[in-house]
Structure 1
Amino acid sequence: MVVLALAPVLWTLVFVGFAAGPAIRSFDTAAVHTALPAVLSGVLVWEATALGLATGGPPPGPPAVQICALLGGPVPVTALSWWEIHRLRTRPRPHRV
């Protein structure tokens, strides 16, 4: 009975496992808008940080280390995203067909 109950779960895991690769390779956010990959990465990294803070609390250590550990990922990603959007504004790419 347990095997029959877990069969759909196993099938779903196998399906997702084999479908994830082709789905990720064909997911091109730049086809929607050239700035979307930069904006999306900035939003997702801050969202992941907020979720980690909400579910796990602040990182261990003194307050200065907590702040550095908390902001050490999102701030550089945001800076690179802003830089990429700045470059897109100053040096626009030709439209892809």
Structure 2
Amino acid sequence: MIYHVVNYPQWQEAVAQGFYEHPSLAKEGFIHASMKEQVQGVIERYYAGQDDLLILHIDEGKLESPHIFELAPSINEEFPHIYGRINLDAVVDVTKW
């Protein structure tokens, strides 16, 4: 299981269009994800003060787009990067942060 942080409007848009695509896909070529133990650090670093956050629980076995674990040199940890859209049937749960 891998995880991705979204805000409520982003998730509503994904449900309406039938897939999820973060702006980082166009800018960096992939969507950032994390392992369960990395989620809190990601939220502290990038989403501090936001209160409408949701955590997508993604079954990587159901992902249609490839994902690769790659090093984030700024914190010296490997994170899963998803190289394409997230198909909604790969999202097996959505929880509020």
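If relative contact order in percent (Cα under 8 Å, 6 or more apart) is computed to be 39, which of 1, 2 is the source?
Value 39 for relative contact order in percent (Cα under 8 Å, 6 or more apart) corresponds to 2 out of 1, 2.
As an exercise: semi-axes √(5λ) of the Cα gyration tensor in Å, calculated from one structure in 1, 2, equals 18, 17, 13. Which structure is it?
2
Given -6000 as the derived value for helix-only ellipticity at 222 nm (-39500 (n - 2.57) for each DSSP H run of 4 or more, over all residues; to 500), which of the supplied structures 1, 2 does it correspond to? The partial results should precede the final answer.
Details: 1: -24500; 2: -6000.
Derived from the structure labelled 2.
Given a value of 1.8 for distance in nm of label points 7 Å out along Cα→Cβ at positions 7 and 79, calculated from one of 1, 2, which structure does it belong to?
Value 1.8 for distance in nm of label points 7 Å out along Cα→Cβ at positions 7 and 79 corresponds to 2 out of 1, 2.
Could you tell me which structure in 1, 2 was used to calculate distance in nm of label points 7 Å out along Cα→Cβ at positions 39 and 55 as 2.7?
Going through each structure in turn, the value belongs to 1.
Rule-based calculations on the coordinates, nothing more; no lab input. Predicted, not measured: the structure shown is a model, and the values here were computed from it. Cβ atoms are built from the backbone, for glycine too; each structure is taken alone.
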